[in-house]
Structure P
């Protein structure tokens, strides 16, 4: 993206892309191509695992492209809560139910069958998914969108039991509520410590927005408190914008320590809310938020689509697994750099996978794939920043072919618009994915 001044993006900016996206336009992901309805024969079966941004989108768009396909969505939760915007919940800007989405529109309007269970096993030889209740579902094409699991072996002292005292809150649910309660119970003048992992992990700007939203809550309710961010990296997404915003809004309340300054946490003592860094320094928190290294959701490993990295390599033009045919993987679990592990990317990938599946079943060529991503972050309720990108397959690789970032030193009016755009983005993607309508 290019700017003609500090506040006016050119017409190819993220706002125009967002208008297409907000309208639910298929042109964002696959050029507006629609396929003819299938005639005769048994309906092919598509099974989708995971009801988040990637899975729900894939299920919906397969049915939009060809309503004759039998689509089943497997999701244990009757109501799906998003990790994006949980930071606004910590800040007191949104309530938790704002993050919740059901599957009624997918069922009633599009005819997606929703099964309230977990996928436990996948037999790619038999083309069968086994559910937590013992039922088996046959598929012709399978979409896996399980998100991430925490890598409990990656950080000394940090396991599921430790997370009950020092939550990660990197999945929306009980961990989110736990961290919120801990913040509310912290004494004024206390120390909030967040440990951020090395790349890759879900939502690269997430920890940096989180400390800003925590700082907003503390500035409002417990102004003598401090925030310490210990980082296993020396650089992070939108770093100049974040650091400028932290300084402008919160002064010295937020301290960031990068890897080179001994910010990499190697050991956690959850009982004492203490972390130890690489060179032996210990930090004791009043509230300790440990974001550990991550890996693809467990069903990916059981399906045989993960590699030694713990993530899923995919064919860039379709998001079909490199290792197992007829299994497509979208969202945070994939290896799709330079695309980030974001909700917007998962949604866009779900549309491309849907097109690839429907094209393949119809024995028609797959159109050229492209994706967009816009990632908004809030530093304060009226202070937003963003980064945007357009991605295409070039010589067999996904490349960013156009991109841009909010300018430094922008006006207060510009930051307010970005903050409003962040909320508009969430409302738009919620409607596009689940049909959730927000005012």
Structure Q
């Protein structure tokens, strides 16, 4: 079956995803949001994996580590983790609790088994790393077990405000073979906004979310920049740097793509990392849903890494792990839209503002583990959703599943302002209804825009093409 974004079931909210290949499966390790939650990362760590030969067949591995396993659990949340295989063959889960300044570690004999608490990353005298004078605030750990078996921990946070005790940059330390003991000085990898002026990182300074990979002998450090909606990269010939600025890999609003400054989707934070599957590199990231920044979902896109290490910015799509465009025939959920906006633009999930006039992704009922029904809510006049891309040939009819008090027409097109390829009449209905119209498409790889024109509001659940 096709693979599309978001690639996990619609009811699952796994942000901050770190993709890791172990054996013949791709594993995703992330934090765990709750639909309707009021804080980031309220859930336990959940494992997901897919066979390398079929990136549409994701399997839930269940709970791999619980919040109450942390010795000082309190009421904290489990923030973004990373998992690596140590030289002893065991799997080490690195994480930070929301109330801590330190990095903690759990261990397991299997990639997605029941992890058990091992200890805190610490200095030789036993002081947890993050608490000694001069230590950075540990946050969003990324870990590298290099080809020579040496282990490096990348962490840090850079505040956008004036309280630099919260963090001022990204940093790296080397760990002993025990995976816990710091055996080097702390070295800055990427400057935060208060250190970046006059450097190549200015405008894209470090914020959070360190993720490290060794690629063709270079060390590629993915991070979330001060802009928050984008993942950038820096590179070095040595795991401890110095690191040079590379560029933007992806923006969840496609800002910067081909020089564009206009967001094509709601902004907010994102976090992720790189994985190579069957010779193809992918960038994993997360998108925002439900009008609050606490219900984020995992997505991925293919990227090309040039021989000199350069990564060109890629666009958000609906077909990230599919290996190409989605089939032009079939039934699709509207939630696979990769761009979503009102006639007057988009909004930022990280800022408090009126959001009643914008469309958004949501679901009915409460947070749950199954029976997903995610849809696009609140399409008003001029509001639009875009799904990219499809491989069209001879499709001749489209059917939309809609509801709401809207009255007008849904125009389908291949470009934002291009000629319509279908005009689907829309009338008020309190229940989900199916409405159809003839469809005239251009053959080949095409985007599909859905733009509502009329009065009232519409919810958009699914579309079928035949």
Structure R
């Protein structure tokens, strides 16, 4: 670990030596000194520091002026003020200017060490928070959602139009297509809501009774087990965004309450009669055809029109195969870094297999596939044998039909179907026979004929 550079700024040499002697007893710190505010600023510009111990009263540029200059030029640099004339007013004054703490001379060695350690710890934590916030913002910026196919370009254009509007958005797409990623991108790019909460709720994850409490909260005693008031997601998201994932699975009684929130911008907690007013933006998502549910009487028509003012449809991965190579490169880079492995490329044959596979799990399945490949890869390049067998089996290139006789074509098709189904059921002949509607003996005979792996387990 590199040593933390501590700069002590004082026009009295014996104070600089005292601080030096105390702090250099620990091998964690390096030490640099300055006898004036002007020298402090010059040395910070030249070599920087991790912490400044600054005397308040000095000749020339005093400590208060120096502190103000430090905070203007190096706003994240922690500063501890030292003074022989400590007063509450002076401490408050320097804290308002941005100092971390205030030491009154004479101070003990222990007090100095503890204050320095706390200041460095707090600075490191703030730096980590800034880094995490930047990572989140970068991850969910719309221009960093990966895709270059025509379908994704349509999505990008739609998102850009709706970013700075409060219109309700309905994101439609199959599971694994990245609906929450789009919702977060809309929130994080909004000028009015990006610094406010983004609260996501999976409407399929909870039974109706718990979902209602999750969304709207409850008062103490609202039902058995409600031992205290609970704040719901709509209240927590005030001024921000609520994302309701799989809204098509929501019961009609809760649909009615959602409609009221959208119409009146208020609701009541379970067991309460006090109206709670909220200002939220609603983004919903579904993998179902909501209009078909409306026609069947399973989804309220008035709520459908409320939540689908601006629909965005995400294409499944099989309809944007041109994005598979760049998505694959992205996931290889991400998981290679996590696993501390240098994975530089993916073999063209492996790319071809990924491009031919139908991806029922969409981007989520592709990501999991590449994560697994990175973990088991034995070279800097992802190979075909690093991919799951079922993907390889389905994605392998088929010979041209024009070169085959009809019996050859039927035999090859039979082999493909048997191979796929045996993989699906881990070689269990009984389950394969049931799935294909063929006797166990026939499956056994053909598996042996084509040298396919199998077991003879019963149902």
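Bear in mind these aren't lab numbers, they're just calculated from the coordinates by the rules spelled out. What you see is a predicted model, and the numbers here were worked out from it, not measured in a lab. Cβ atoms are built from the backbone, for glycine too; each structure is taken alone.
Results, tabulated for the structure shown:
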| item | result |
| --- | --- |
| Test item: Cα extents along the principal axes in Å, for residues 217-368 alone calculated as 64, 41, 29, pick one of P, Q, R | R |
| Among P, Q, R, which structure scores highest (criterion: distance in nm of label points 7 Å out along Cα→Cβ at positions 81 and 345) | R |
| helix-only ellipticity at 222 nm (-39500 (n - 2.57) for each DSSP H run of 4 or more, over all residues; to 500) derived as -14500 - corresponding label from P, Q, R | R |
| Source structure (of P, Q, R) for distance in nm of label points 7 Å out along Cα→Cβ at positions 337 and 409, computed value 1.9 | Q |
| With FRET efficiency 1/(1 + (r/R0)^6) of positions 145 and 305 (r between Cβ atoms, R0 = 25 Å, to 0.05) derived as 1.00, matching label from P, Q, R | P |
